[in-house]
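In what follows, structures are represented as structure tokens.
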Structure I
Amino acid sequence: MQNLNKDALDIDVAKESRKGFGSLLKRSAPFLGLFFLIAVLVWLIDYALSYVGAGTIFITVLIVGALIIPFYFASLICSYLEANDRPVAAKVYFKTAGMYFSPTFFGSFKILKAALISLLASIVAYILFSIVYLNASSLFDPALMEDVDTVYSYVLAGDAEAANNFLQNSVPLMTYSRFAAFATDAGFILPFLYLISRASITVFIRDFMPTPDSRTINAAYKEALRGGSYGYDADYFKSTWWVYLILLAFYAGGTVTGYFLLEGHPHIGILMNLVGVGFMIVPLVILLPYFVLVLDNLFRKYKTGFAKAVVDIARRVFEQYKYTNQISEEEAAKYEEALKQAEESIMNGTINNPDVYDAEDPDEEKEDK
């Protein structure tokens with residue numbers, strides 16, 4: 001296990017990230033513009049499907065996973081290259097998005113794990129909100145508890161239709177359900193964004209590896225944090241907590257706006273929360289370069305600890321392959337040489353591999369020549 005604090009550089013991550021935000025925002029404008037248009041297009045599709053109540057949750061997961069995440073990846077990579085003075089043309093953006101599905105990068109953001117943790121967080125948020133809201137209402141609004149008892153009596157009697165009709169016509173219950181939906185959705189969205197962005201450092205870790213797959217990188221990330229996670233997690237939280245408050249404020253503002261715009265619509269519960277997500281897209285895209293700078297500075301600060309963990313895991317895998325005769329002598333010699341070079345690079349403090357991300361267009365290279 002590697003202790004990230006032990007080998008960390010003395011960098012104020014938040015301060016350094018704020019310094020370059022304005023400049024990177026301008027340089028990343030083409031990528032951010034494309035990402036914004038794609039995000040809005042996906043949102044419009046989801047909104048239209050939600051308007052007719054067509055399998056909203058399943059379709060949302062599908063289109064976000066298939067479209068938003070790869071283009072988030074492309075925005076991250078392109079902005080990262082710009083932040084490190086490795087300019088890329090806007091037309092490379094779509095090529096980079098396709099790279100996400102390669103074995104090298106697919107799974108970098110730990111989406112499934114983030115979704116499961118966020119689902120648990122949303123359930124906890126719903127339970128806590130309900131406890132607070134219902135207890136407060138029992139003191140200040142007895143009508144809510146009376147309506148809850150009425151619905152419960154219909155449910156016990158097995159009269160679902162009566163329970164549903166009463167629920168739809170009870171103002172206290174409808175108000176509670178909409179606030180509860182907001183708390184539940186916010187309890188999912190914010191942790192999900194936090195976990196995805198926190199794990200995005202794995203894309204940067206790839207920058208000093210020869211040719212690993214995302215599973216090796218993710219394992220190294222996990223192993224490195226076990227040995228010194230406090231410094232990394234604390235730095236990330238201190239640098240980004242205010243961003244999530246902004247996102248929450250825009251989400252809340254959008255949800256309230258959706259409530260007044262769509263009042264009386266049969267699918268208002270789903271739609272008003274989608275309006276909130278739509279409002280949140282704007283600051284999310286604008287602040288993406290800041291996240292890139294935070295991750296870049298975290299990468300530089302804890303680079304040695306991550307590198308050691310990556311090489312340790314790669315060597316263990318290599319030794320296992322050799323022991324079970326899963327690779328040829330020629331391949332073994334090649335891997336051994338790559339590992340030795342990586343270990344020497346760590347000792348010399350030169351652990352970057354600037355050729356990992358191909359920012360040049362092959363056709364342009366031919367023309368130049």
Structure II
Amino acid sequence: MYDDHLAHIAGLERKFGTDSAEVATALHTLAMLICQAAKPTVAIPYFERSLRIGEALRGPASLLPQLDEWIGHRHSGGFKLLEPFLLKRLEIKAAAFGDVGPEVANECNDIAARYLARKEPSNALPFLERSLAIKTELYGAESAEVAAALEQLVGVCLSSEEQELADRYCGRCLDVHETVFGGESQQTATMLVELGVVYIAASKQVRSSVEAEHRRKAKVMFDTALTINETLFEQDSLQVQKTLESVARAYLDCRDFREAMPPLERLLDIFERVYGNDSAALLWILAALAEAYAHDGSYKAEPMLERCFAVLRTFLDAKRPTLASRIEELPGNKKALYSHGYGLLEKLVGISRSIHFSTRKRWG
């Protein structure tokens with residue numbers, strides 16, 4: 001099939017010239033056909049030649065529809081094959097719309113997201129910084145758009161082990177948030193929790209002295225966010241619950257059970273009052289506390305685990321149990337199971353083993 005297309009292209013070259021619009025169109029068609037057959041490496045030379053001809057005839061901006069089609073095609077190959085075309089599209093957009101334009105910022109964000117998906121934060125960093133510079137120019141240094149860009153940069157810098165740069169962006173992010181939303185606003189509290197979670201996650205990857213500093217900063221952010229939400233809303237409010245949950249899960253994700261216990265215990269107290277002592281909504285907290293107590297060698301672990309199984313049995317015996325993915329879905333529905341992660345039974349069995357191990361260790 002491809003031989004016929006190549007023969008057709010050869011005929012067009014003889015008739016219109018090797019660098020004609022007709023040849024460029026035929027090359028593009030052939031490249032897309034080969035790409036559709038999931039052979040992007042074979043198609044790329046034809047596609048690149050089509051782009052070169054098109055650019056010479058009509059200018060760089062005319063290539064954008066072709067590049068969009070290629071990049072968006074499901075058989076265009078992995079990132080390494082797409083990377084040159086993504087960079088080409090960015091270059092063209094900068095020339096067509098100006099270096100300081102939302103189109104260029106969005107393109108930088110898209111490229112950065114692709115690097116982050118590949119666990120390459122260092123490669124993503126310059127594109128996010130370029131996007132930040134554009135947003136600062138477009139919307140002002142103290143704007144919601146800049147605040148969001150700074151918040152993302154903190155996490156990327158930490159993942160790239162750029163600790164000092166992360167701290168600078170973090171400080172700037174706090175300042176912008178306070179200016180835009182107010183220091184005691186819900187938006188600022190949410191941002192503080194999100195940044196704290198990022199610092200806790202990053203603490204797993206660094207040396208012990210830096211780890212302690214990351215966790216100290218995170219704790220300050222968590223405490224400040226909790227104080228803000230307690231001031232703005234009631235003590236048992238949904239906003240306070242979500243803050244405590246985010247803090248607890250951040251520590252649980254890095255297996256820092258000792259720091260996870262206080263927010264979990266307070267959250268359990270709230271959930272018992274709001275949802276009832278036997279609600280399945282409590283199960284993830286009970287399981288997390290049982291695991292934390294087991295790792296701490298506490299006598300509280302075994303009764304907490306027994307309570308987990310009792311609540312689980314209540315949920316399984318319900319005629320129409322439901323699964324909830326958000327705290328907001330829980331009130332008034334005692335049969336809603338809200339869990340952190342999957343493999344609940346396996347988790348409970350693992351906790352049981354930890355408890356037995358701690359008991360044997362304690363009593364010899």
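We did not get these values from a lab; they are worked out from the coordinates using the rules stated. Fair warning: this is a prediction, and the values are worked out from it, not measured in the lab. Cβ atoms are built from the backbone, for glycine too; each structure is taken alone.
Here are the numbers for the structure shown:
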read-out: Origin of the derived value 106 (volume of the Cα convex hull per residue in Å³, for residues 128-199 alone; candidates I, II); value: I
read-out: Comparison of I, II by FRET efficiency 1/(1 + (r/R0)^6) of positions 48 and 288 (r between Cβ atoms, R0 = 35 Å, to 0.05) - largest value held by; value: I
read-out: Cα extents along the principal axes in Å derived as 75, 47, 41 - corresponding label from I, II; value: I
read-out: Among I, II, which structure scores highest (criterion: distance in nm of label points 7 Å out along Cα→Cβ at positions 88 and 304); value: II
read-out: Structures I, II, by relative contact order in percent (Cα under 8 Å, 6 or more apart): label with the highest value; value: I
